[in-house]
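Nothing in this text is a laboratory measurement; each read-out follows from the coordinates by a stated rule. Nothing here was measured: the structure is a model prediction, and the numbers come from that model. Cβ atoms are built from the backbone, for glycine too; each structure is taken alone.
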Structure P
Amino acid sequence: MAMLRHRAARSCTVDARLLISAGSPAEVPYRSELMRLAAGDGLAVHQTFTRDPPAAWRGFARRLDADMLKAIGPDPARRPRIFVCGPTAFVGRAADLLGHESKRIRVEHFGPMGG
């Protein structure tokens, strides 16, 4: 959130994409603020709901996968900076699925380490 808030405060319009994975809309952190920020230039907020998508939802309704990331993410040839944040297992899986050079991916994880 801090990066998106900073981006908005600087009136930045550089392409930015956010994918949030949550069980239901009620579990999306900062939902109202994210929708407000997404109304600005250059920020696309995508959501996937893994348990209870809203009625008539036309977006993603499954766990994170390579096809989803390819559909919303920039092409690896563009060499974007990518940030992944979430529970340890999620971050590891997302980084593996991205298909980008590992040096382009920054991660922040929380929760238990190891398997």
Structure Q
Amino acid sequence: MPVRKYEAVDEIKVVMDGAKDVTKKIPISKPEGWKDYTLRVFKIKPGGFTPHHNHDWEHVNYVISGRGQLIIDSTVHELSEKDFAFVPPNARHQFKNPYDEDFEFICIVPNKGEY
């Protein structure tokens, strides 16, 4: 597996209904040889959020920096640096950043779909 430097991975603005002030990087996926999964790095600015949505694949998450919230169904989970989270398939979920610093986390998903 190749090594990719954080600074060398393009940051992509997430443009979709229900998303605000979110960017992502895709450092490891099929082009790097990981055929079944994709590792993404999301950054949510203060006041930002991902869409409130669900799909039939799971997420595995690790918080790199900052603080944020993961809402699964109607339960709010506080997350901070070095925390882990698992979003089960078909669970309605959303990531939010109600705090005053960037919230950045890794999100690993199977290659069944992309949101």
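Of note:
- Here the criterion is relative contact order in percent (Cα under 8 Å, 6 or more apart), and among P, Q the highest value is seen for Q.
- Value 0, calculated as helix-only ellipticity at 222 nm (-39500 (n - 2.57) for each DSSP H run of 4 or more, over all residues; to 500), assigned to which of P, Q: Q
- Entry that produces 6.8 once mean projected area of the Cα convex hull in nm² is calculated, selected from P, Q: Q
- Origin of the derived value 10.9 (mean count of other Cβ atoms within 10 Å over residues 52-59; candidates P, Q): P
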